[in-house]
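Engineer: Structures are listed in the sections that come next.
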Structure I
Amino acid sequence: MSRYLHIWLAQMRYSLAREMQFKGNFILWILVEFLWFALQLAFIGVLYFNVKEIAGWSRWQMVLLISTSHLVQQLFQAFVMINCMNLPELIRTGKLDFFLAQPVSTRFLVSTRAFEPGSIVNCLMALIVSAYAAAKIPIPFSVFNITMYLLLIVLGVLVHCSFMMMLMTLSFWMTRAQGFVNAYYNLFQLARLPREAFKGVAGVIFTWFIPMLLVANVPARTLIDGFGWKETSYLVAITAVMFAASGRFFNFGLRHYTSASS
């Protein structure tokens, strides 16, 4: 583990040095994501001028949900999404050969080789808004609930990581799979909606099979209503299953990789 941690930190330092060569792009990306976040909060503010609750969520509860979803999204973009998006190009050009030649896990290198420092700034913004919204909700302070909130956010990131990796692994058989990124980004937006707003088949699919409605709802509900064993246990289980499945599918794809020399 210490060896992998050393490799990961080295890759982070390299990514940071490379990103700082283009400071204008770094600042612009932060600004764009901040404006998108502010637009979501403004939209919620407009909605709550006319209603007191939406699917049982009050105004500040909804702000907490949206900021939690944004926090998960920014963590995912910072450490995982950029690498998943690059996988099809590595396969198409044969540059994946370089990673196969390294004496460490190929999946680890492919998943962690780069990160976006600008998203870390946006993570802090989302965390501040989450804390402010939680302070506006009459809930008792609990160190345990806050700790579980942060751990559940990590699980949410792993769910997105696993699902995106499985989609991008299709690049071993498809010439271009970048189109899946746009589809997944639209799917990602479901995470910022209340789970109670989905009924019937859609609610079942996006809760129990593709758990997009759990990655932000469960952490937010942990702060609002306290720790819930049922949904938390399921989120832990589905995260473990999806993470293991994505690893097996990636290794299966590697066995079909023809490399640049084939």
Structure II
Amino acid sequence: MDPTALDNLLTDEERQHFDDQGFLIVRNVLDEDHIALLTKKIDHIWKEQGQDNGKNLFLPNFVGRDQSFIDLLDHPKVFPKIWGILGWNIYLYHSHLGITPQEKPEDEPMKVPLGFHQDSGRVNRDIEITPRPRISLKVAFWLSDVSEPGRGNFHIIPGSHLQNTIVKPEDRNPDGAIPVCANAGDAVFFDRRLWHARSPNHSPITRKGLFYGYGYRWIRTKDDMTIRPDLFEACDPIRKQILGYGTNCNGFFSPKDEDVPLKTWLEEHLEEVPA
């Protein structure tokens, strides 16, 4: 793994913000050339899907399509924050890319309320505890400028990850809801429990983002997680862990070192490693 990851460990301030607010924005993760490369790749997929004529594209299970997407798995400015929050027994259980052209006129007011929800479906019904457990988070890599509202920003209610229910008015968004504003190249982390919602794109800027969902290795995948065999074989052991490799089924619950090379790497490079 890129040793510069050690220069980007989760800080105490970042941990406190994520714990309290349920989200975190890390600026300037991707440079212009990297944004251009990833944009070219997803535009190709958009065209391949036959939806590059102004239609939205929501595509799960995209990571295994290209090396450039796999290279984001352990990005040195992002991955240390993920293991800093969740620990080392983690993998990628879900991914989706989104492309949203302009859907509404710029001067048309946004229709409310938006569809606020928590992620993970039945998990929120089947686990009876307050607050619900974190168990996973998502990272959104932004390839387009969503630094102003109305550009298809997703909306969040900061701090709502500690609430199992929220009040949803019929004529407005819930109290405290805000749009997440980020520049192209920024990465936005959010707790799966954070109440959030998609919003329409009222701008001429096509919204483009890549979403990576990380969780504990004992969670089932949400997608098929299809990885091209040649790309998987080219991965180093830590990337193979992130993509779901394990020596046997029990290793996802009671992992040995060979199941979690991330753990051994951290032990070699850090003075203190989470249990």
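Engineer: On FRET efficiency 1/(1 + (r/R0)^6) of positions 148 and 204 (r between Cβ atoms, R0 = 30 Å, to 0.05), which of the structures labelled I, II is highest?
Structural biologist: Max of FRET efficiency 1/(1 + (r/R0)^6) of positions 148 and 204 (r between Cβ atoms, R0 = 30 Å, to 0.05): II.
Engineer: Check the numbers for mean count of other Cβ atoms within 10 Å over residues 180-187 across I, II and tell me which is largest.
Structural biologist: II
Engineer: For which of the structures I, II does the calculation of helix-only ellipticity at 222 nm (-39500 (n - 2.57) for each DSSP H run of 4 or more, over all residues; to 500) return -6000?
Structural biologist: Going label by label, the one that fits is II.
Engineer: Further, regarding this structure: Compare distance in nm of label points 7 Å out along Cα→Cβ at positions 28 and 100 across structures I, II and report the one with the greatest value.
Structural biologist: I
Engineer: Name the one structure among I, II that Rg and Dmax of the Cα atoms in Å of 18.7, 57 was derived from.
Structural biologist: Derived from II, not from the others.
Readers should treat all values here as calculations from the given coordinates under stated rules, not as data from a laboratory. Please read all numbers here as calculations on a predicted model, not as lab measurements. Cβ atoms are built from the backbone, for glycine too; each structure is taken alone.
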